[in-house]
Structure I
Amino acid sequence: WINETQLINARTGHKKNGVSEEEAQEVANRYMLTDLKIAEIQRVDTVGQHHEYRGRPLPAYEISYETPQNLKAYVAIENGAFQTVRHRDWRWFDFLWMTHTMDYQGRDNFNTLVLRGFSLLGLITVLSGFLLWYISSPTIRKLVKKKRK
């Protein structure tokens, strides 16, 4: 019943308006380990800029599993497609990526003014280091003295 453009019930041939919780669970079971136990299933209609499911189709089902990693799978309701899996280590990576790209709003833009400013300061620092090396290098001084004589 998963189609690229619309959902159709394979048994009846009628168009579907989205997947149910049970169908979303079946989709998630295809991608997740079979021995994982589901803790709860929630419907997600809206997410903020910092939510782990940002930028993906809504509404969706969030399927939480009973694991120490706080494992969650997301299935889009509209097309029944498995979207993503999120876990504790991914959340740490997402936080570190945000600090690395210096995008504290949406975490996906790495062309922010803050990052460009720090890049420019880094370039100035490197170039000033080369200049200081050239000015203070004993080898360069000897070469300059030989040319003057």
Structure II
Amino acid sequence: MKKPLVIALAAAGAVLIAAAGGAWWWHSRQAPAAADGSAAPAPRHDVEYRYVTLDKTIVMLRPDTGGNHYLALDLVFKTPVKKERETKDHLPLLRTIVVKAMSAHTVESANKLGVEDFTREINDAFRKSYAAEQAEPPFDEALIAKLIIE
């Protein structure tokens, strides 16, 4: 046989073996869940989300070593389509909650935190504020789109 034909047949064989191995692996992972019955997948509720933005929230940080320092945030709220209008109506309140929560930081403490830490802190502030009002937030989660510390 010619060398290119041998290489092509070997490559095709390798692809078939890899595909068979992948199918076996996927099938073996699915079989225990189906046989056990207790690990049946939970019913999935498809909820359509929209993302509502809150741009340019600027917070003056507490003074520490001198000079004024600021924190600028752009937030995005993951909200169900049915609650999009309500989330937009709550944007002034949400901005106030963010300013109150973030103004407790100095520039040093803000520089030590990562985006995940700020996100967690902001979401906690929203949960506490809505719990104090005995209301449910109209959004599922707040995400940070932009964070600047000066």
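Starting from the value -13000: which structure in I, II was helix-only ellipticity at 222 nm (-39500 (n - 2.57) for each DSSP H run of 4 or more, over all residues; to 500) calculated from? Spell out each step's value before the answer.
Details: I: -13000; II: -16500.
Corresponding structure: I.
Here relative contact order in percent (Cα under 8 Å, 6 or more apart) has been calculated and equals 17, so which of I, II was it run on?
I
Taking mean count of other Cβ atoms within 10 Å over residues 61-68 for each of I, II, which is largest?
Numbers: I: 16.6; II: 11.1.
If we compare mean count of other Cβ atoms within 10 Å over residues 61-68 over I, II, the biggest value is for I.
Using distance in nm of label points 7 Å out along Cα→Cβ at positions 53 and 77 for the comparison, can you identify which of I, II gives the largest number?
Numbers: I: 0.9; II: 1.6.
Greatest value across I, II: structure II.
A value of 5.0 was derived for mean projected area of the Cα convex hull in nm², for residues 69-140 alone; which structure in I, II was it taken from?
On the way: I: 8.4; II: 5.0.
That value comes from structure II.
Between I, II, which one scores greatest on distance in nm of label points 7 Å out along Cα→Cβ at positions 109 and 125? Walk me through the intermediate numbers first.
Working: I: 2.5; II: 1.1.
Comparing I, II, the top value of distance in nm of label points 7 Å out along Cα→Cβ at positions 109 and 125 belongs to I.
If log10 I(q)/I(0) by the Debye sum over Cα atoms at q = 0.09, 0.13 Å⁻¹ is calculated from each of I, II, which structure is the one that comes out at -0.54, -0.72? Before the final figure, lay out the partial values.
Working: I: -0.49, -0.74; II: -0.54, -0.72.
It was calculated from structure II.
Which one of I, II has Cα extents along the principal axes in Å, for residues 21-100 alone, as calculated from the coordinates, equal to 38, 27, 17?
Details: I: 38, 27, 17; II: 64, 37, 23.
That value comes from structure I.
Each reported figure results from applying straightforward, stated rules to the coordinates on display, with no laboratory input. Bear in mind the structure is a predicted one, so any value in this text is a computation, not a measurement. Cβ atoms are built from the backbone, for glycine too; each structure is taken alone.
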